[in-house]
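What follows is a group of structures, each given as structure tokens.
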Structure I
Amino acid sequence: MDTESKKEQKAGKKILPRIIIGTVVLIGLIYLSKEVWFAIHHEETDNAQVEMRLVPILSRVSGYVDKIYVDDYMNVTKGQLLMLVDSTELELQLQEMQADFNQSLSDIENAKASLTNADASLASARANLEVLRTRQTKATNDLNRDKKLFEGNAITKRQIDDTQSNSDVITKQLESSQMDIKVAETRMEVQRSLVGKAQAQADIKKARIDQQKLKLSYCRIYAIADGKLGKRNIDQGQFIQAGTPLFTIVNNQSQWVVANFKENQVRNIHVGQIVKIKIDGYPKLNVQGKVVSLSEATGARFSLLPPDNATGNFVKVTQRIPVRIEIIDAEKYKDVLRAGMSVVVSVPI
């Protein structure tokens, strides 16, 4: 009995490793078959990342940073005041411009007063011309009457000469009055142009004031989108130039994935397909997306120096096509997703 028991124990010891090995091999085959089946029925890439809109906040004026109300990685809302640029110098310039503008308004009033005087002078000259015309008519009638009387020896030669002289004087006065009217009309045109010039100068100065006020408004820098700030690039007291990047707002209201598939994979990918997204940082999350669009060019074509096979040695490299994927129910993952996070995208085919 002892001998048979020992034989059974030895046989059991020989079978157990075989069972374990067989189980491991079976599990490996099952896993391998799943991977093969998945590879056959899916296109997958790990060359993918989460994308969000990065909104730059730039300074539109030069100056010293007066106050900063935010810090790195803070949540901000659209319209929130982020910082102030010292506006003392701009305010003094505005006061100077305002005084210059007020002087221009005085120049306009003076020009209008001169125009009024010129208009009055022209009216007086025209009235004087009418008087002289009336006197000329009377002098002409008197001269014609005296000529007839002189022909009939009813008056003396001296009387006809006085009448002729009076008519000639009035004629000259009439010509002079007509010249005065032309001068007055010219003066009127000059005064009108001076009023227009003064008004134009005032408009220019008013536009400069409005521009200066606009610059002053730029000293208050606001968030132009909801989101979260990146790293702050400036400190209080620092001098900044116009166009200096101050902050970057990551707009977490818009999230999507860009997956770079190999060119021999995109034939099985089309707009509207539902895809599976696996986030490296959160592997247990079951995230789905939808293919929105495929790029019309490879990623290499968007590089700073795109390759040109015609100018060098040709080495065939598999190119990648960017595919934009919309995250379904993105609001659920708003607190999880970060711009630039690596993901794995698989598309069923």
Structure II
Amino acid sequence: MAKGIAVAGDMILDVIKLIDRFPVRHGLIHILEKSYSLGGAVNNTGRDLAALDPGMPVRLVGMVGEDGEGDIILNALSAYPNIDTSRVLRQGLTSFTDVLTEKDSRDRSFLFYGGACDLFDCQHVDVANLNCDLFHIGYILLLAALDKEDPQYGTRMARLLHDVQAQGIKTSVDVVSEVGDRYSRLVPPALRYSDYVIINEIEAGMTVGINLRNDKDELLMDKIPEVLARLMEMGVKEWAVIHAPEGGFGLDAGGQYVKEGSLILPDGYIVGTVGAGDAFCAGVLHGAYKGESLRQSIRDGIASAAMSLAAAGASEAMQEIGKVRALYDSMPKRTL
């Protein structure tokens, strides 16, 4: 009997504040509106998977604080009957991001507090009782304890993935985007124990040391097959997948390269872009879990990302896979 997908890692509460303008040092600004939204790989990809397939068990693995913010997250997740939060632990203070959005420009800045996510480590995952067929974790570079060095496996994240694979469970990883040189040090150890990697073009390029955008911010599509091949050479066993606004790209263990253009959406369709990458990831993971081809899974990822854009929050617009595929069929696609 199918056991479903476990999603582990960051559980974050986004505190969204609409402000009149960005502050200067010692200056006063006015907060015009305040709202909450769930963020992080566990909350976003987990909810997307639950909505895509209401009959599939989705088991969440992570840590929130012993505070009101943790209550907000767990209460929101309880709205999904197929989400199991019994493996979510509570300790310290909940991780949160202050999202500051300037009223006129709509430019955003982010202030992140690591909290409970910084504490989440190997010992907080009961590997023997995950009860899943596929284990996805995100994000590398944003889980302080799991990003630490491990003398045997390279990183604590790699150790955890090794232990999960030893249980006969497929593994998948995602990475957070940041400016810096940590990619080449922290991502490759995890890839050695990953069956799937699903990341964006910036993260993929930084991991292997090949830029996938030029100075004009144009996607260098001719370099994508090489980057995917490098990711596979680092140890990925099944699929390496890259997503970008232009489309989705993948390489499988047999050397098949797939590229699919993103959907051309009508004016006014996009309400918010938060969580589109997590939604793409959910679509691909669902395809992998269901035994779909790499091409179909990437199409499902593209359509899931497009579906997520119809709401301000990360996962509020997601629907069942049949409706996601209907959206894909109804929209024109970019030519790659």
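Could you tell me which structure in I, II was used to calculate mean count of other Cβ atoms within 10 Å over residues 141-148 as 20.9?
II
Further question: Out of I, II, choose the structure whose coordinates give FRET efficiency 1/(1 + (r/R0)^6) of positions 45 and 221 (r between Cβ atoms, R0 = 30 Å, to 0.05) equal to 0.70 when calculated.
II
Additional query: Have a look at I, II and say which one yields -0.26, -0.44, -1.32 for log10 I(q)/I(0) by the Debye sum over Cα atoms at q = 0.07, 0.09, 0.15 Å⁻¹, as calculated.
Considering all the candidates, the number was obtained from II.
Where does the value 15 come from, among I, II, when relative contact order in percent (Cα under 8 Å, 6 or more apart) is the thing being computed?
For relative contact order in percent (Cα under 8 Å, 6 or more apart), the value 15 is produced by structure II.
Using helix-only ellipticity at 222 nm (-39500 (n - 2.57) for each DSSP H run of 4 or more, over all residues; to 500) as the calculated read-out, with -18000 as its value, let me know the right label among I, II.
I
Hey, distance in nm of label points 7 Å out along Cα→Cβ at positions 237 and 253 derived from one of I, II reads 0.7; which structure?
This value belongs to structure II.
Every number here is computed from the coordinates shown, using simple stated rules; none is lab data. All values reported here derive from a predicted model rather than from experimental measurement. Cβ atoms are built from the backbone, for glycine too; each structure is taken alone.
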